[in-house]
Every structure is written in structure tokens, then in C-alpha cells.
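Engineer: Right after this note come the structures.
Each reported figure results from applying straightforward, stated rules to the coordinates on display, with no laboratory input. The structure displayed is predicted, hence computed values, not measured ones. Cβ atoms are built from the backbone, for glycine too; each structure is taken alone.
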Structure 1
Amino acid sequence: MIKLYGISASRTLRPLWLLEEIGIEYEQVPVDFRKGENRDPEFLKINPNGKLPALVDGDLVLFESMAINLYLARKYGSDLYPDNEADIALTDMWSFWVMSEIEYDLLTVLFHRRLFNEEDRDAERAERAEQRLQIPFAVLNGALGDRDYLLGDTFSLVDLNVAAVFSWCRPARIKLDQWPAVKDWLTRCITRPAFKVAVRKP
């Protein structure tokens, strides 16, 4: 059986969501970074980076959430993984894009507005990070246009990968009103039943 190590309050949410969408059996092994469990020797044997998530599928051990999702979708989630080279390339592009253009600044806003202790927060740093997000948010808004999803009319892996990162906008108190296509798309994605199940996981 697949074992997924991590908690939903981390990047583990991404493969948790995907596993719920696919509907295959798996075991979640909660590893809580807030308690330092990601530095336990037993976990470091699985992921020597000490980061979440990690996946064990038979003899295969994977870390990095996007690599895990690409693997799971290719092997188990045929209806979510594209069936042509152009859409595969777009799936890879947007999945890498959200990691390089969105994640760091969005996490900076989230930590400095909500998660850090009050004395450790830097409001100016959060504001600068939010300003840097204006351009990539506009890029995604333009790419969506009047489509429901990134590849057209159907929810797929690329939407899940990108929306899992964008789901931090709400706890980070970033309003998306000036990017209506992004706002509507994100709502469609995170109101899916599988997301609701995943986000309630330990």
C-alpha cells in the first residue's frame, strides 16, 4: 500500500488531495514539522532532506510534492493526467511555474501575517511579497481567460497542483478580486469534495 508521510498543514496537502481525487487506497503517516518530527531519525531514513511530504510505493521512495503528484497521476490517475504531449508540457510548465513564481512569496505573506508569533512578523516584508505576486497573478488570470480550467473545460492535475498553492491565499488574507478568472477558478478547485477531505486530514 502507498504510504504518504506528512500532515495536511504542509505541502503534503497536494498529494493528499490527489490521492483523494484518484480514490486509491493509501496510508497517511502523520509527520508534524511543528513538533520537529520531520527531524526524527526514522523519518530521515525516508527523506534525508527532513522535509514533507515523502511517499513510499513499494520499493520506490519519492520526495518533493510536485514529483510525487506527477508520478501518482501518471501511474494511477489516468483521467487527471493529460493524454497528449502539448497538455503534458503545459502541466509541467504550470506546475513548475507555481513553485518558482508563487510559492515563496505567498508563504512569506502567510507566515508574516498569520503564522509567525506577533513579535516575529514583518508587515513590510509581507507587503513587498504581496506586491511581487501581482505580475504572476495577472499572468494566470490571462491564461485562464474565460476557461473554467487551465487545459480547458475539465479539471486536471495541473489545476490541482496550482490550486493547492493558491489555496494559501485565503489564510494569507490576499484578496483576488482584481483577478476574477483566478478567483472563480480557485473556488471551483477548492470546493471539490476531494479537497475538502484532504484539508481535514491530520
Structure 2
Amino acid sequence: MPKQKFISFEKMAGAGNDFLILEAKKGLNYKKLAPKMCGRTNGVGADGLIIIDRSRKSDYKMRIINADGSEAEMCGNGARCVAAYIVRHKNLRKKRFTIETLAGELLAEAKDQTANVRLSDPTDYKTNVPVTLADRKINVQYIDTGVPHAVIYVEGLEHIDVNGIGALVRYHQKFKPRGANVNFVEQINPQLVAARTYERGV
């Protein structure tokens, strides 16, 4: 019988995303581990696995492995969870600290259950990108916030087929090879928008 290995982790949630936070350990294959731990039927259940590690250029390093085993560049909600975890478990000597990610360095601070993270500047903004889905053409807005996002403005947000349309856009050739998170957005009033998201790897 194979020797059992115990892994300590903490489950955290931020704005609807939930994650399993663990500190880096040698010998673990995170991309194989994530689907097992994040599975909502036979695992703990989470959108992703976040590993906190040492960094050579920042105070800390964060890796995020999606529930399907793919690695994401960054996640804003995940970074906020990491910031709260660091403040809770590390002996910090400064209010603000930096976190290395594949999308660049983030600046973070946290107190109790509240965390603020300064993300990398958005890039590659494109308006009205034409995309054909099942013989229907739509215009998509595109922006890279460290993670690629395709934004689709809609009416009747609650009736949108987020999984069906989202998957078609996420894997569309226009956004290869990285794919894109797909945000369906409806303007409720001049000060408020509502959004539903199809997220890569989740």
C-alpha cells in the first residue's frame, strides 16, 4: 500500500471564487494534484489551487493552478485571498508587500478579512473584435488584465447561455493560444453593471 502523504491547506473565498491555498512543497505535481483536490464531487471543491512560494524578486510568489490542471497567469480574487493569507500567517514588517505572478508583480495589503491588490496595468485593449459563432457574427471587446478577457455586452443577462456561448468564445481561434475569460455584461443603470463570467480552467 503506498505511503500516505498529508498536505496542509486552507480554503478561502473571494468575490465568488474559492481556492485551496497551500505553501510550496518539494515533490508535488501541482497540475496533477489540482483536479483531485478541486473536484467538487470527490475532492474538497474549489475553482483553483494556489501555491505560495519564495520569490527572488518580490516578497512572495503566487502560482495558480485551475481546477482542470491548467496554470493561469494570475487571478485577482485569488491574489486577494493570498494577501489575506500572508497577513494572517506571515510575520510581516510592512503594511504593503509584493507578490510575483506570471502576469507581473502585484502590490498588496490586507487587514482581517479585507484585502486590496494593485494589479498590473491592463494592455492590448481592442474594441469590436468580430467573432463568428455558429454562423452568427458578434462584436467582442478584448482586454488583457494580466489574464485575457473577452467582454460581451448583452440584454437579459439572466437568460444568457453562459456555459454554451462562453465555451465557444473561450476556445475561439481569435483568442488562441491562451484563450480568454468571457464576461457577459449588462448595464443596469449609468452607475451599475451586472456581469456573469465563463472562466478558463474552472
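Engineer: Distance in nm of label points 7 Å out along Cα→Cβ at positions 72 and 104 was computed and gave 1.8; which structure, 1, 2, did it come from? Kindly include the intermediate steps, with their values, before the conclusion.
Structural biologist: Details: 1: 2.6; 2: 1.8.
Corresponding structure: 2.
Engineer: Given structures 1, 2, which gives the highest value for percent of Cα pairs over 23 Å apart? Please list the in-between numbers first.
Structural biologist: Working: 1: 46; 2: 50.
If we compare percent of Cα pairs over 23 Å apart over 1, 2, the biggest value is for 2.
Engineer: Given a computed value of 17.6 for mean count of other Cβ atoms within 10 Å over residues 32-39, which structure among 1, 2 does it belong to? Could the numbers behind the result be given before it?
Structural biologist: Details: 1: 14.1; 2: 17.6.
Structure of origin is 2.
Engineer: Follow-up. For which of 1, 2 does Cα extents along the principal axes in Å, for residues 56-159 alone, calculated from the coordinates, equal 48, 41, 17? Spell out each step's value before the answer.
Structural biologist: On the way: 1: 48, 41, 17; 2: 56, 31, 26.
Value 48, 41, 17 for Cα extents along the principal axes in Å, for residues 56-159 alone corresponds to 1 out of 1, 2.
Engineer: Check the numbers for relative contact order in percent (Cα under 8 Å, 6 or more apart) across 1, 2 and tell me which is largest. Working shown, then result.
Structural biologist: On the way: 1: 24; 2: 13.
Of structures 1, 2, the maximum of relative contact order in percent (Cα under 8 Å, 6 or more apart) occurs in 1.
Engineer: Then there's this: Taking Cα Rg over 2.2 N^0.38 Å, for residues 80-127 alone from the coordinates of each of 1, 2, which one would give 1.71? Don't skip to the answer; put the middle values down first.
Structural biologist: On the way: 1: 1.71; 2: 1.31.
Matching structure: 1.
Engineer: Okay, next question. Quick one: distance in nm of label points 7 Å out along Cα→Cβ at positions 96 and 176 came out at 2.4 when computed from one of 1, 2, so which one is it? Could you put the intermediate results ahead of the total?
Structural biologist: On the way: 1: 2.4; 2: 4.2.
Matching structure: 1.
Engineer: Right, something else. One of 1, 2 was used to compute distance in nm of label points 7 Å out along Cα→Cβ at positions 8 and 136, and the answer was 5.2. Which one was it?
Structural biologist: Values: 1: 2.5; 2: 5.2.
So the calculation was done on 2.
Engineer: Suppose you compute helix-only ellipticity at 222 nm (-39500 (n - 2.57) for each DSSP H run of 4 or more, over all residues; to 500) for every structure in 1, 2: which one lands on -4500?
Structural biologist: Values: 1: -14000; 2: -4500.
Value -4500 for helix-only ellipticity at 222 nm (-39500 (n - 2.57) for each DSSP H run of 4 or more, over all residues; to 500) corresponds to 2 out of 1, 2.
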